[in-house]
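Alright, structures below, take your time with them.
Read-outs throughout are calculated quantities, based only on the coordinates presented, and are distinct from any laboratory measurement. Nothing here was measured: the structure is a model prediction, and the numbers come from that model. Cβ atoms are built from the backbone, for glycine too; each structure is taken alone.
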Structure P
Amino acid sequence: MTAKYTEFDKKVAIVTGGSAGIGEAVAEEFLKNGAGVCYTGISERGLKTLEKWQNAGYKARFLMGDMADTDFCEKVVYETVNTFGRLDFLVNNAADFISKGLEATKSDWKRILEVNIIGYAMMVNFAHEPMKETGGGAIVNISSVVAYVANPNRTTYCTTKAGIVEMTRCQAMDLIKYNIRVNSVTPGWIWTPIAYIEANGDRERWDPVWGKFHMMGRCGDPWEVAKPVIFLCSEDASFITGTDLAIDGGYLAMGPERMGEDSYSDAGPIIENK
C-alpha cells in the first residue's frame, strides 16, 4: 500500500484501546502511513496484534493496562516517548461500556467516568507536553451518536460520550496556543467485537435492523471510522479544531422517521457503537 499521508513518516501516535475494533483500525492506518504507534489494551489480545504488525515490519509497541489508572496513563506517554523519541498524535479511544439507567450505582458512575472522561483528560494532560516539544500535534477523542440522542437505560454511557464532545471543545481552546488541534468523532453503530457478540456473529441478519437507523442501510466498519480520524490528524485538516465529526452513516441527520416502520423498541437489542 502506498502511504497517503507521507508527513506521518517518522511521527508517532498513541492509540488507547488500540488492540481491537475502532482502535485497532486507527492504529493500523497510522502504521500503514509510516508512523510509529504505541497502543493500549486490557487483555493479551494486544500481543497477537503486536506480533501481526511487527511481522509486517511496522513500528508498534503494546502496553497492557487500565485507562482508569492515572499512573498507567502517565506511563503510556513516558514509554512512547522513550521508545520512539517523540509524540505527535493522540487518539483517545478506550472506553468502558457500563450502560445503566436509574439502577446505576455510585461505583458504576465512578468507573465509567474514570475511563471515559477522566482517562481521556489525563491522557491529554500528559501527552500535550511532549507534543509541545515537537512544535504541535493533533488529538482525536472518540465519542458516539449517543452523545446527541437519548437511549433507554443507558444514562451512564450516553452521559460520558456527551461529555467527551464538550471536553474536546474546551481542550481545543486550551491547546491551540501550542499548535495542538483537538477534535472528536461520533461513530454510529460499528461492527466491532462488542457488536459481534451482541449480534451472535450474524451481521447478515442484523444489518437490516441497523439500517433502519442509518441512511446507509447498515452498520459501519472500523476502517470507516479510522480513515477520517487519520485525516483529522493530517496536514489536510490543518484548519480544523474544536469540531465533532459525525461518522454515522446518516444516523443523526435522519430523525424519528428512520428508514423503516418498526419503532426503536421493536428493533432488537441495542448494539454498542464501539
Structure Q
Amino acid sequence: MAKVIVPIPSRDFDPTEAAVSWSVLKRLGHSVMFATPDGQPGRADDMMITGEGLDPWGFMPGLKRLTAVGRLMRANAEARQAYAVMLQDPAYQAPLSWAQVRREDFDGLLLPGGHRARGMREYLESDVLQKLVAQFFAAGLPVAAICHGVLLAARSRTPDGIRSALFGRRTTALTWALESAGWKVGRIVRFWDPNYYRTYVDGPGEPAGTMSVQQEVTRALARPEDFLDVPAEAPDYRRKTSGMVRDTFDDDRAAFVVRDGNYVSARWPGDAHTFAKTFAAVLSKRGM
C-alpha cells in the first residue's frame, strides 16, 4: 500500500479531479492524505458541484437555483457522490498544512487541478508547493498531475533552479482546445464574469491562448513535441476530444492519459478514473 499526498487550495479546486482520484486510489488499496494552505479542510469550486451560476440568469438570486447549462457543465453524479463521501473522510477532515508536508513521509504525490482564479492561483503560485513538487521529482518518486495540476508541476524547478521539473519529460495537460471551448461557453452563460474558465487571461496584444495551460506547460518542456494530445488516428478520437464524454472506472475510451516513467498526466475531469488507475499501477509496480 502506497501513501499518497494530495495538496489542494483552500477553495475552488475541481471536485472530480480530486474526489474521483481519491476514490479510485482508495478502492485500489492505497492511502491518501490531503494538505491545504492552513491545515483546514478545503472546498471545491461550488459551481462545479451545484451548477448554479453557470446559466445566463445565474447572477439573479431568485433564479440562480434554476440550472440548465449548469446541469450539463457541473461534475457528473458519480463525481458529486465521490466528493460528498470524500468530505467525510477523516484524512480530508484533518489535512496537513502545505508547510508540514515532508517528502520523506510519502510514496507519491497527486496534483489535481481547477480553473477558477479566485482560489486556484494560491495553489499554482505557491513557492512551498513548487519546492515540494520539485523534491518528489528529484527523488524519482511517482507524481501524477491532471489539468491545471500539470501547470504547478511545470512551474516547479530542478535543484539548480534553471529548468522546469518537467524538462525532458513527455506530458499532457488541459489542452487549449478544451480550455478555449469552456471559455467560449463561459463568456455567453456568465457574460457578467466572462473569464470564469480562464485562470490566466492573455495580455493586450498577445495571441489567443498565450497564457493557456497548454502554452505555459509547453514553454517549460525540452521540446514542443513533448506536449502530447490525442492523435488524430486514435481510436475513439471524437469521444476523447469532444469535451462531452467522461471515462468511468470500467470504460477508458473517453480518456487520454500520458505515462512517462513514474510521472502520469491527464487533461481534464473526463480523464480522472483512468488517470488515477494509471497512477495506482505506477505505485503498485514500485512494490509499495
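Suppose helix-only ellipticity at 222 nm (-39500 (n - 2.57) for each DSSP H run of 4 or more, over all residues; to 500) works out to -10500; of P, Q, which structure was it derived from? The partial results should precede the final answer.
On the way: P: -12500; Q: -10500.
Working through the options, I get structure Q.
Please state which of the structures P, Q yields 22.0 when mean count of other Cβ atoms within 10 Å over residues 154-161 is computed from it.
Values: P: 22.0; Q: 16.1.
Only structure P yields this read-out.
With mean count of other Cβ atoms within 10 Å over residues 34-41 derived from the coordinates and found to be 17.5, which of P, Q does the value describe?
Details: P: 24.9; Q: 17.5.
Attributed to the structure labelled Q.
Match the computed value 17.4 of mean count of other Cβ atoms within 10 Å over residues 130-137 to one of the structures P, Q, and report its label.
On the way: P: 17.4; Q: 20.2.
Structure P accounts for this read-out.
Quick check on the output: 3.6 is distance in nm of label points 7 Å out along Cα→Cβ at positions 66 and 242, derived from one of P, Q. Which one produced it? The partial results should precede the final answer.
Details: P: 3.6; Q: 2.9.
The value was obtained from structure P.
Percent of Cα pairs over 23 Å apart, for residues 18-145 alone was computed and gave 40; which structure, P, Q, did it come from? Please report the intermediate quantities before stating the final value.
Numbers: P: 31; Q: 40.
Attributed to the structure labelled Q.
From P, Q, which structure was Rg/Rh (Cα atoms, Kirkwood Rh), for residues 114-185 alone = 1.04 calculated on?
Going through each structure in turn, the value belongs to P.
When Kirkwood radius over Cα pairs in Å, for residues 170-233 alone is compared over structures P, Q, which one is greatest? Write down the numbers at each step before the final one.
Numbers: P: 13.7; Q: 12.7.
Greatest value across P, Q: structure P.
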